[in-house]
Structure I
Amino acid sequence: MIEAELKARVHTPERVLRQLEEWAAGRAEVYSDTYYDFPDGALSARDQELRVRTVHGADSTCTVLTFKDAKVDQASGSKPEEETPVGDAAAIHAIVRGLGYVPVISFEKRCRNYDFQARGRAMLATLVRVPEVDGTFLELETLADEKELAAALADVRSVLADLGIGEADLTTELYTDAVRARRAT
């Protein structure tokens, strides 16, 4: 499946938060993300990502292994994604390193997630703050196969418009790049 996702800078986070709270119950989570690559950067060169994410919620903690293939939509940055929960964070990090991958960047995302239905689709809206990056972001996504990607992205844009988020607010900047840039200063 493809994660049909758009990301935007949010200029009025309190207003967007209030609207999302009307649509669904939010849940606060902290993501601890580590991205891996081969020592020669082969994954990055192919526009692929391998990530281990540990999600710390109010009542539980879980770890997920994610592989993202190259972008299938340049304008949005949408990528095919495969994801699976893993039982032991330390073990999956050791396995990934044992397979020859090296950690290239780790950082934390502070999120408030909202699951809801819109335009006939299951949607996930995530308000995001990355301590090392200025601003608040909104990620809005739904899953789609490649044939329906354009329609899914149109639905995501429509829901963003309902939240007062316009095309000028959209960004394809990656958190990994923003964190790297901040750390380089």
Structure II
Amino acid sequence: MSAIKERRERERAQRHQLIITAARELAEAEGWEAVTTRRLAERVEYSQPVLYSHFSGKDAIVRAVSIDGFGELAAHLGRARSATPEPGQALHAVCRAYLEFATERPALYQAMFVMPTDVKFAHAETPPQLRAAFDEFVSCFRPDNARRELFAEVIWSALHGVAVLSDSGRIPPDTQDERLDFLIARLADTPS
């Protein structure tokens, strides 16, 4: 590959990431309603046609933001799990890290889990970033537990409910630890 072609590909990848980052920043500051191709083009200082050469529209941008978010979530959960010296505490640490992630990055969390997207869950086409985040939950259960993926799904589902209900004010955020302790006590040491 020629040096010029390599440089162009690097520049294209940088522009692509710049658009994703700008969309996230704008969504976190003003909400997803504020994320339009016109506003993004202004923010990244490229024309709308350049934006459309990377993404077919807002849905494609949200999808890219979502996949980026799953990569971040996987790393965040992995750090929490690795920092826990006692294996029995890994699930608690991962669950707490998940809720922190949802609280600290509400617009990103919306892109990942609330907004319509064509990102496939539990499917052959599931992006590796999403699988890596899910695997952090799975790894909190004993390897000999034949139902560890089921437990991981139930934990993830419950945490998602807690995150969304807390964010919307439907349940009080000040009892988050009690909910987390209750959930983990019911599933942490469940035999296979």
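Just so you know, all these numbers are worked out from the coordinates, no wet-lab data involved. Note that the structure is predicted; figures quoted are calculated from it, not measured. Cβ atoms are built from the backbone, for glycine too; each structure is taken alone.
Which of the displayed structures (I, II) returns the greatest value of distance in nm of label points 7 Å out along Cα→Cβ at positions 21 and 61 on calculation? Can you show the working numbers first?
Values: I: 2.9; II: 1.6.
The maximum falls on structure I.
With mean projected area of the Cα convex hull in nm², for residues 5-76 alone computed per structure, which member of I, II shows the largest figure? Mind dumping the intermediate values first?
On the way: I: 6.9; II: 5.3.
Looking at the calculated values, the largest one is I.
Quick check: 13.8 is what I get for Kirkwood radius over Cα pairs in Å, for residues 101-172 alone, calculated from one of I, II. Which structure matches? Going label by label, the one that fits is I. Where does the value 20 come from, among I, II, when relative contact order in percent (Cα under 8 Å, 6 or more apart) is the thing being computed? Clearly, the read-out refers to II.
Given a computed value of 46, 37, 36 for Cα extents along the principal axes in Å, which structure among I, II does it belong to? Don't skip to the answer; put the middle values down first.
Details: I: 46, 37, 36; II: 56, 44, 28.
Clearly, the read-out refers to I.
I have 1.7 for distance in nm of label points 7 Å out along Cα→Cβ at positions 85 and 141, calculated from one of the structures I, II. Which structure is it?
The read-out was computed on structure I.
Can you tell which of I, II yields -22000 when helix-only ellipticity at 222 nm (-39500 (n - 2.57) for each DSSP H run of 4 or more, over all residues; to 500) is derived from it? This value belongs to structure II. Tell me which of I, II gives 0.25 when you compute FRET efficiency 1/(1 + (r/R0)^6) of positions 125 and 165 (r between Cβ atoms, R0 = 25 Å, to 0.05). Clearly, the read-out refers to II. Comparing distance in nm of label points 7 Å out along Cα→Cβ at positions 69 and 133 across I, II, which is largest? For this comparison of distance in nm of label points 7 Å out along Cα→Cβ at positions 69 and 133, the top structure is I.
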